[in-house]
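Since every read-out is calculated from the coordinates, none of them should be taken as a lab result. Quick caveat, the model's predicted, so the values are computed rather than measured.
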Structure 1
Amino acid sequence: MELLKLLSANEIVAQVLCFLLLLFILRVVLWKRFLKVLDDRKERIASEFRSIEAAKLAVEEIKASYETKVSEIEEEARAKIQEAIQDGKRIAEEIKEKAEKYGEKLLENAKDNIRTELAKAKDELKDKIVDLTISVAEKVIQERLSGEEEKKLVEDFLKGIEPK
């Protein structure tokens with residue numbers, strides 16, 4: 001209250017009139033510009049928010065696209081790995097079959113070689129036995145046998161050594 005006592009009514013009225021006059025001048029001259037600045041700023045902020053939201057949506061779309069591509073690549077990689085595994089198993093099976101066939105072929109060749117060598121050995125042994133028999137027979141013949149007895153002796157001997 002003391003503040004009011006210090007001021008006179010004329011001063012108060014003059015200050016109120018000056019304030020209203022200043023307010024009117026500001027309203028006429030600056031108010032529209034001030035409101036325009038505020039509206040521009042408000043629009044710029046809203047535009048920035050819209051662009052941020054659009055960027056968020058774009059990032060989400062890119063992220064979803066990336067995740068889809070990554071899952072496709074992973075699936076393709078799994079499929080290629082499975083295919084490689086199947087190819088490896090198939091190749092291993094082919095190698096195993098070839099090795100078995102080759103082993104059987106080697107075994108059969110070895111058996112054939114053994115048979116051939118055995119037949120040769122038998123023939124050689126037979127020839128040597130015949131030669132020995134003939135030389136023994138010659139010695140015996142020279143000592144006491146005739147040609148017929150020698151022939152019979154050799155035939156009997158050969159019949160005895162032939163495989164049964």
Structure 2
Amino acid sequence: MTVPHQTRALAPASVPAAITTLRVRGLRVSSARRLVLEALFAADTPVTADAIADGLNGRFPSSDLASVYRNLERLEELGLVRHVHLGHGPGRYLPTSSDWEFVVCDGCGAFVAVDPERLERARDAVLEATGYEARFAHFPVVGTCAACRDLVAGARES
């Protein structure tokens with residue numbers, strides 16, 4: 001099991017802000033690192049390292065997968081990037097400026113980003129039942145989406 005880095009999120013709001021953060025910390029801004037940042041900020045959803053290396057369906061030049069992973073790891077260590085696990089399959093990455101939490105369907109794998117405030121009651125229920133303060137940013141709330149519930153209900157009626 002992978003766990004999130006304990007680095008404090010820096011949450012740059014843009015690629016230029018992330019690049020400035022790197023430079024202030026005395027780090028190089030290689031073309032590969034810039035490409036990873038640009039892909040993450042351009043994506044409207046958390047993306048896999050494979051998708052970044054493939055160029056996000058032609059939006060960016062393709063790059064070496066090992067280089068993408070190295071850069072994602074380093075950017076995560078610095079607090080500029082975070083990863084999430086949305087069901088089965090590889091982790092997905094997004095800038096730390098997005099504070100989304102997630103729900104994922106264990107039937108079809110669909111996932112939805114949720115404003116953290118909308119999950120406060122769920123967090124409160126977990127705290128009351130277990131004493132744990134729940135976070136759904138790294139591991140999502142897992143359940144069954146409406147389409148999969150309808151599919152199962154339709155199969156029962158047949």
Structure 3
Amino acid sequence: MSRRASLLTFFVCLAVCLACLVYPIYVIRPFRAQGAGELVHALVVMRFRGLATLLALMATVVALVFYWRAQSGKWRRAGVTLWALFICGIAALSRVNIYELMFHPNDRPVFAGIARTKLDNGEKVIAVKVGTTARAYPIRNISYHHVINDVIDKVGIVATY
């Protein structure tokens with residue numbers, strides 16, 4: 001493998017790792033309407049990004065070895081090694097599920113009586129009634145967590161949308 005082929009491999013591997021990181025985040029970001037087609041593509045990328053980044057990392061290591069054999073300049077070797085480490089970092093970041101970091105469950109919801117609530121007239125809520133106890137979870141509050149864990153009359157519930 002020549003230096004030129006090694007550099008081309010680095011570019012392709014960087015593009016694959018960046019696509020695996022950026023595309024799902026761009027499409028599935030909060031408070032943005034997604035089209036059905038782009039959502040399907042983003043979920044396919046998320047499904048196969050582990051394999052894609054693993055193959056890209058293996059190709060990066062192979063290209064790095066061939067580049068080191070073909071290039072004698074230590075500054076160029078150092079530059080390409082840093083580039084390979086950057087690709088490894090992007091690949092590692094693409095394996096982090098950012099949505100789990102952004103949307104963690106609310107395990108301690110706070111409630112107020114009906115007279116003290118400040119809900120708008122058209123505000124949407126998820127209403128849950130267990131026995132004689134009823135609770136309403138405003139969608140605008142749930143939107144930051146997507147999951148509310150609660151106990152109503154000693155019964156554990158999960159409210160989500």
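When Rg/Rh (Cα atoms, Kirkwood Rh) is computed for each of 1, 2, 3, which one produces 1.04? Considering all the candidates, the number was obtained from 2. Which of 1, 2, 3 yields -12500 for helix-only ellipticity at 222 nm (-39500 (n - 2.57) for each DSSP H run of 4 or more, over all residues; to 500), as computed? It traces back to 2.
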